[in-house]
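Dropping the structures in below, format is structure tokens.
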Structure P
Amino acid sequence: MYTTLITPAQLRALRASGQPQMLFDCSFELLQPKAGDAQYREAHIPGAVRADLDRHLSAMHGAPGRHGVVTAQAADAPASGGRHPLPNREKFAIWLSSVGFANDMQAVVYDRQGANYCGRLWWMLKWAGHEAVAVLDGGLQAWQSDGGEVVGGEETSHFRSNFALRAPLVRLVDADAVLAQLDSPAQTVLDARAGPRFRGETEPLDPVAGHIPGALNRPFGLNIGTDGRFKPAEQLRAEFDALLAGRDPASVVHQCGSGVSAIPNLLAMQVAGYPPTALYAGSWSDWCSDRSRPVATGG
């Protein structure tokens with residue numbers, strides 16, 4: 001079972017093993033939402049299922065509410081706020097069943113964007129209670145550099161399955177939970193956005209610039225080495241230890257702009273051997289939608 005990262009060589013062996021498995025191509029471009037589909041049609045690992053951030057991994061149904069946040073009826077309500085609200089677990093399980101994913105399968109997720117988008121599906125499967133999911137380290141580029149085959153076009157549909165939800169393996173928190181612990185040593189908010197956005201110097205996507213008071217900043221790209229793969233576990237451990245500066249690693253709550261690019265930090269901490277950490281999936285786009293919540297700027 002692979003539960004964090006999988007190398008191209010390990011994936012090749014897995015594919016030859018006959019073990020039940022499914023690959024997901026999660027390629028996406030935030031400012032060009034249709035680009036991921038074009039990238040998939042151009043080249044993907046044979047058999048990979050398309051998993052699109054907007055269509056499959058977000059609850060983009062419903063009507064825009066305050067500041068553009070999506071709302072829905074209670075029975076069909078998203079599991080988080082923000083620009084990319086999580087679908088509820090039941091809706092997610094329906095989608096997994098529709099593409100033929102089953103509880104006995106090993107999932108492998110990848111993208112072309114430094115694990116920024118495939119990390120979302122990695123976390124969501126853990127949230128659905130599925131342990132056997134791993135990120136292809138280095139993404140499609142590493143697979144191709146290692147001689148892996150790619151194909152173009154679309155894939156044939158899979159037979160429906162009946163994916164059964166199990167107890168979540170990860171912890172999801174909301175704005176109220178973050179606010180309640182804002183000045184407590186029991187919580188350390190870790191913001192994965194780029195430095196200028198964190199400091200409030202610029203804000204291209206959300207109505208308010210700045211960050212959650214007391215948050216630490218670690219842009220998610222810092223987890224990736226010059227070879228395009230996650231840095232070694234010991235290096236990640238040293239970097240997070242330096243950032244946390246004695247704070248309890250188990251107190252960390254990850255966030256970013258909309259709960260997507262926070263996950264490479266969460267995954268990197270797991271690779272480094274830390275205890276499980278939490279995700280505030282609504283993130284800054286959810287936090288700043290309520291102007292009564294405090295905002296900080298600067299370093």
Structure Q
Amino acid sequence: MDDGSLQPLIERIGAPHVEARLKIETDHDHQLFGQGLLFFNLENWLTAPMIVRTALKLTGLYKRARRQADLVTVKHNEITSARLPASFDGFTILQISDLHVDISEGALQHLISFVGGLAYDICVLTGDYRGKTFGPFERSLEGISQLRAHLRGPIYGVLGNHDTIRMTPAMEAMGIRMLFNECETITRGGAQIYLAGVDDPHFYRADDIAKAAAPIPEGAWSILLSHTPETYAEAAHHGFDLMLSGHTHGGQLCLPGGFAIKLEAVLPRAMGAGAWRYQNMAGYTSVGVGTSLLPVRLNCPPEVTLHRLKRAG
């Protein structure tokens with residue numbers, strides 16, 4: 001490990017974590033079978049983009065799918081909780097997920113055109129900034145920097161299965177607080193809630209929810225950022241009130257009505273897109289801004305989400 005820019009991160013989260021993630025990036029970044037939660041990693045199949053493009057062209061859907069991929073929408077989601085501190089009633093979180101900058105340039109530029117006009121208290125980024133799962137990441141950092149110029153207030157982020165940990169120093173230099181199984185306190189009107197984030201659970205298996213939850217006082221209201229919702233059961237077990245994720249793209253290519261042809265995740269389909277609930281925990285899976293393999297979407301428009309917290313009663 002010869003990148004001196006990672007030294008501050010090593011001092012913060014420990015050399016074992018950084019070294020383990022870098023080793024997987026080096027040894028397994030192209031791996032098709034056996035790494036992570038899925039047996040077969042479609043995103044690492046080099047011929048997959050050609051197959052998808054050909055299939056869409058043969059069915060006459062390619063141009064439509066290209067258009068839909070760039071039209072980012074704004075979703076609104078309300079989370080109601082009797083446990084929420086009163087001073088956080090109305091607190092709003094902007095969630096941006098799965099930018100995949102170097103594949104989804106059109107979606108990024110459309111997002112930049114309107115995101116500065118949105119009203120929110122904090123912004124969270126739930127991973128997958130790079131298009132491919134390996135290779136250069138400079139264009140992704142340039143895109144994030146362009147977007148960052150239009151974002152306000154505190155910004156927090158986690159890495160996804162497409163991201164290298166080497167992106168972290170540049171992102172933190174932009175003022176994005178990256179969370180690696182860590183927790184931050186958010187204060188408003190003399191009350192606190194807690195925002196935790198874990199490193200990618202899907203491909204790198206680098207998450208440690210117990211460690212992220214450890215600083216949270218018992219009974220405190222808390223949010224977990226996790227690139228994938230696949231660890232929902234463990235998150236609920238550790239008492240999180242809300243889990244915000246992405247990763248699935250909602251299927252990206254869906255049948256009419258938004259039914260995903262395939263979800264690249266191990267979880268119930270009801271958790272593959274939008275709002276869901278598990279035990280006492282609310283959850284939301286963003287379908288994301290960008291795309292993987294190709295900049296195409298069908299019946300699954302890209303999105304950013306404004307989550308508004310509301311105190312029940």
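Bear in mind these aren't lab numbers, they're just calculated from the coordinates by the rules spelled out. This structure is a prediction, so every number in the text was calculated from the model and none was measured. Cβ atoms are built from the backbone, for glycine too; each structure is taken alone.
For structures P, Q, calculate relative contact order in percent (Cα under 8 Å, 6 or more apart) and state which one comes out highest.
Largest one: structure Q.
Where is FRET efficiency 1/(1 + (r/R0)^6) of positions 112 and 136 (r between Cβ atoms, R0 = 25 Å, to 0.05) largest, in which of P, Q?
Evaluating FRET efficiency 1/(1 + (r/R0)^6) of positions 112 and 136 (r between Cβ atoms, R0 = 25 Å, to 0.05) on every structure, the highest lands on P.
Looking just at Rg/Rh (Cα atoms, Kirkwood Rh), for residues 192-279 alone, which of the labels P, Q belongs to the structure with the highest value?
Structure Q gives the largest value of Rg/Rh (Cα atoms, Kirkwood Rh), for residues 192-279 alone among P, Q.
Taking FRET efficiency 1/(1 + (r/R0)^6) of positions 128 and 288 (r between Cβ atoms, R0 = 25 Å, to 0.05) from the coordinates of each of P, Q, which one would give 1.00?
Of the structures listed, the value fits Q.
Matching task: 3.2 is the computed value of distance in nm of label points 7 Å out along Cα→Cβ at positions 16 and 48. Pick the structure from P, Q.
Q
Using semi-axes √(5λ) of the Cα gyration tensor in Å, for residues 80-239 alone as the calculated read-out, with 26, 20, 12 as its value, let me know the right label among P, Q.
Q
For mean count of other Cβ atoms within 10 Å over residues 152-159, which structure out of P, Q has the highest calculated value?
Comparing P, Q, the top value of mean count of other Cβ atoms within 10 Å over residues 152-159 belongs to Q.
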